[in-house]
Structure I
């Protein structure tokens, strides 16, 4: 594993799949300010590499991808330092969300609070059968903010309200039924489930996937007619590099 910085380990394979492992952040991979800044910097560095086809975000231990934000650090904050802390976490979540290629969250064990916000910013969430999820902020006197705003879009307003306002944890089968995670792996099968997701993405045109991700991000913000009209130009641009012609010809030849 290559270390981009003390908190970012990177493994690459010949297919263009990169695994970014959040490192040296305790057994639950807790987000303190140094970890937040280091992982954001690692993501920003990797985002410049156009050869990356899929990014897997993982934690160093099997207890968690990211357990949550650092409560010891937050307990000492005041209004000004609190805003600075949460701005850093926002910037990390945005670096995940803005990553040009598809991002898979590999989710064993616990995923709470800021960890679930980072996971929500990923494109796909693949979780272990015994993973647990929750937004405990209101129990420690703060609201859930920043990328918790993605949760109503993922799971609906009622379920988001339940998670954010009761602070009750949910298990993996519930998270799957709610649409909070995309895949629940069988016992011992988390890496195989991640690999199946990677294999599906590698079957797709890399340029098309990046264009699709960018469109989806814009569709979240735009009214319907603008979303429809904007995508016409993106469709046309996809033909410039020759990827559709090559992949469609392969499909046509296979049908003969």
Structure II
């Protein structure tokens, strides 16, 4: 009898999860930095100098995932005090336009520890921080390495806020609808996010696993990446996931990918 009850309870939970993912999910892009002039990418973003005279417009993107009554914020962009590239509107103020308060954010997922992805994380101390273990190790090191934006994570470092350092992938709600993917290479613990929407299909938000389309198409590796082989392997994984799910790639820094999602405040569903 107990075994039957447990099976029924598990089935009910699974159906509830499936109901949420089927009925009430959305993905919204937030503008998390001010673009600068188009940037030459040949030397800095290709360790084989593959891009010639190509110049590209970089943008800074964050994303809000709604799952039933829960929310996950993916990356938090530049801080409001960042010179030249600070967002014109804070993440908190953009969320307010969606009638979402900071305390409603259940999870903050961080692709990696660089400042253009972590600048406003301190605005969400009630959220469970989802971050790669190696990224967390870098943030909490006695002397963080150059490029590690550790200061905004003080609440989590002190234990006042909760953190889950990820060793592998993370199925956030346990129903397969939102999965944090291990995609190391740009940094040691880099993560991407796969979101499966009931109407619009699958999207993969790649953090800095790739910086622009030409990186993705040619397996291009910036010279400053942590590990070349891991970068190439992560791009290969993303390509296979997109092929198997018939998904859509969202390159967070590529201005050409903004239109793949509805313009704020609208959302993909």
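Given a value of 14 for relative contact order in percent (Cα under 8 Å, 6 or more apart), point me to the structure among I, II it was derived from.
Details: I: 14; II: 19.
Structure I accounts for this read-out.
Tell me which of I, II gives 2.6 when you compute distance in nm of label points 7 Å out along Cα→Cβ at positions 53 and 85.
Numbers: I: 4.2; II: 2.6.
It was calculated from structure II.
Could you figure out which one of I, II the value 2.5 for distance in nm of label points 7 Å out along Cα→Cβ at positions 45 and 69 was computed from? Can you show the working numbers first?
Working: I: 2.5; II: 4.3.
Comparing all candidates, it corresponds to I.
Comparing distance in nm of label points 7 Å out along Cα→Cβ at positions 29 and 101 across I, II, which structure shows the greatest value?
Checked I, II; max of distance in nm of label points 7 Å out along Cα→Cβ at positions 29 and 101 sits with II.
Could you tell me which structure in I, II was used to calculate percent of Cα pairs over 21 Å apart, for residues 117-236 alone as 44?
Of the options listed, only II reproduces it.
A value of 141 was computed for volume of the Cα convex hull per residue in Å³; which of I, II is the source structure? The partial results should precede the final answer.
Working: I: 150; II: 141.
This figure was derived from II.
For which of I, II does distance in nm of label points 7 Å out along Cα→Cβ at positions 189 and 205, calculated from the coordinates, equal 3.3? Walk me through the intermediate numbers first.
Values: I: 3.3; II: 1.9.
Matching structure: I.
For which of I, II does distance in nm of label points 7 Å out along Cα→Cβ at positions 149 and 221, calculated from the coordinates, equal 2.6?
Answer for the origin of the read-out: II.
Given a computed value of -15000 for helix-only ellipticity at 222 nm (-39500 (n - 2.57) for each DSSP H run of 4 or more, over all residues; to 500), which structure among I, II does it belong to?
Numbers: I: -15000; II: -7500.
The value was obtained from structure I.
Taking FRET efficiency 1/(1 + (r/R0)^6) of positions 93 and 213 (r between Cβ atoms, R0 = 25 Å, to 0.05) for each of I, II, which is largest? Write down the numbers at each step before the final one.
Details: I: 0.95; II: 0.25.
Once FRET efficiency 1/(1 + (r/R0)^6) of positions 93 and 213 (r between Cβ atoms, R0 = 25 Å, to 0.05) is tallied for I, II, the winner is I.
Using the calculated result 5.4 for distance in nm of label points 7 Å out along Cα→Cβ at positions 61 and 245, pick out the matching structure from I, II.
I
Throughout, read-outs are computed from the coordinates displayed, never taken from laboratory work. Computed from a prediction, not measured in an experiment: that's the story for all the values here. Cβ atoms are built from the backbone, for glycine too; each structure is taken alone.
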